[in-house]
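K.L.:
Read through the structures below before going on.
No lab work stands behind these numbers, since they all come straight from the coordinates. Model, not experiment: these values are computed from the prediction. Cβ atoms are built from the backbone, for glycine too; each structure is taken alone.
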Structure 1
Amino acid sequence: MDIQIIIMLCLSYLIGSIPSGVWIGKIFYHKDPRDFGSGNMGTTNTFRVLGKKAGTIVLIMDMFKGTVAGLLPLMFHSQANAMLIGLGAIIGHVFPIFAGFKGGKAVATSVGVLLVYNPPFFFLAWIIFLTVLLLSSMVSVASMVGFTIVTVITFFFNDWILTTVAVVLTIFIYYRHFSNLKRIFSGQENLVPFGLVYYLKKKKNA
């Protein structure tokens, strides 16, 4: 393997390892979001534990990690595939060396890489995610269903790298959301305070 690619992959991993939720929580709120809620340092649990402002900042930071990692080939004037280099950041986010290898579920960072690799597809992915979220009122459902739909769409792009990565990430997303699946089927999954399911549940309990 080319030494330049190795360097980019290492940098990508280190960028992805930046524990946005943990740092924001400890510095500004004196809390580690991993000690509360789902025990995850990602956007959803940060919203739940630290509030909307912190959650929004963490979402942007986690996406930005993927975007910066995806831009490394451009910075290094390399022909390396941005998606493959960006995988380093995704792995880093899930297993961060700066946070005891206990990270997030990789949704935001993956989308950040997609922004560099295929901007139009990035916006389509967001539309799909938000649509499912508004219908289900559950971030977990939006993540899993969104990734599934996006993966199916990639088969029409004739891009085997994009499709392969999407399939692998979708399987991994379902694996990381195993506890969420159990709560969904038992009717105990956390709802965001908007969307169709939230409205119907609130109306039923009124």
Structure 2
Amino acid sequence: MVLYFTPVGADETKHSLYMGRDKVENEDLIKWGLPEDVWFHVDKLSSAHVYLRVARGESMDDIREDELEDCAQLVKANSIVGNKENNVGVVYTPWSNLKKLPRMEVGQVGFHDLKLVRRVKVATRKNEIVNRLNKTKTESFPDLAMERDEYDREIREEKKAAYREQEFRRVEEERERAADREARSYDRIMDTDAMVSNKDNAQKYASVEEAEDDFM
């Protein structure tokens, strides 16, 4: 089961918030996440794995401060120890930065790049935020593998469409360049000022003969 919440400003940002029901489901979320997912967890303590899914093409740099507080408060509230303590640290990083090794326990993760891990302090639990989020909570049993397959298929189709558009523009530009070269080709340019008709030649020869007669 996956628990879904509505973060602040979701109508505007189109971001969504969710977490696994238990550590077993967290394994599926780790495995089938999307590039737009940002993972949250209480630092150095056991807690739920909370994800904020940003819009396509966005990253964790696009998370607003009020959204960040929503995520931090939710992950703190779902930590048995962290929920009781003040000044709790929360770490967050892109889903793609999560590292899962065979020797790790269920729900345990590492990071590929520590430079991509950010931290925020949560001084105290804010019940108004936690209560607001809990009021939006819904439960679902999604097929995460199928959702990921569908996402990958859409990405492939978008790349194919972009490639076709790129090729179409390339061909059109080549046609335009070829037409421009054709128009500029010197052997096809007709210089009307330099052209002489048969009539003009006849008149020219007649004038020459007349001049020779006068000279003689």
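K.L.:
Supply the structure label, taken from 1, 2, corresponding to log10 I(q)/I(0) by the Debye sum over Cα atoms at q = 0.12 Å⁻¹ with the calculated value -0.73.
P.N.:
Answer for the origin of the read-out: 2.
K.L.:
If semi-axes √(5λ) of the Cα gyration tensor in Å, for residues 64-183 alone computes to 23, 18, 12, which of 1, 2 did it come from?
P.N.:
Answer for the origin of the read-out: 1.
K.L.:
Here distance in nm of label points 7 Å out along Cα→Cβ at positions 8 and 48 was calculated and came to 1.8; which of the structures 1, 2 was it taken from? Show your work: numbers first, answer last.
P.N.:
Details: 1: 3.7; 2: 1.8.
Going label by label, the one that fits is 2.
K.L.:
A value of 24.9 was computed for mean count of other Cβ atoms within 10 Å over residues 16-23; which of 1, 2 is the source structure?
P.N.:
1
K.L.:
Among the shown structures 1, 2, from which was the value -21500 of helix-only ellipticity at 222 nm (-39500 (n - 2.57) for each DSSP H run of 4 or more, over all residues; to 500) calculated?
P.N.:
Numbers: 1: -21500; 2: -14500.
This figure was derived from 1.
K.L.:
A value of 28, 24, 6 was derived for semi-axes √(5λ) of the Cα gyration tensor in Å, for residues 112-151 alone; which structure in 1, 2 was it taken from?
P.N.:
2
K.L.:
One of 1, 2 was used to compute distance in nm of label points 7 Å out along Cα→Cβ at positions 24 and 104, and the answer was 0.7. Which one was it?
P.N.:
1
K.L.:
Another question, if that's okay. If we compute mean count of other Cβ atoms within 10 Å over residues 88-95 for structures 1, 2, which one ends up with the highest value?
P.N.:
Details: 1: 24.6; 2: 20.9.
Across 1, 2, mean count of other Cβ atoms within 10 Å over residues 88-95 peaks for 1.
K.L.:
Among 1, 2, considering only distance in nm of label points 7 Å out along Cα→Cβ at positions 136 and 168, which has the greatest calculated value?
P.N.:
For this comparison of distance in nm of label points 7 Å out along Cα→Cβ at positions 136 and 168, the top structure is 2.
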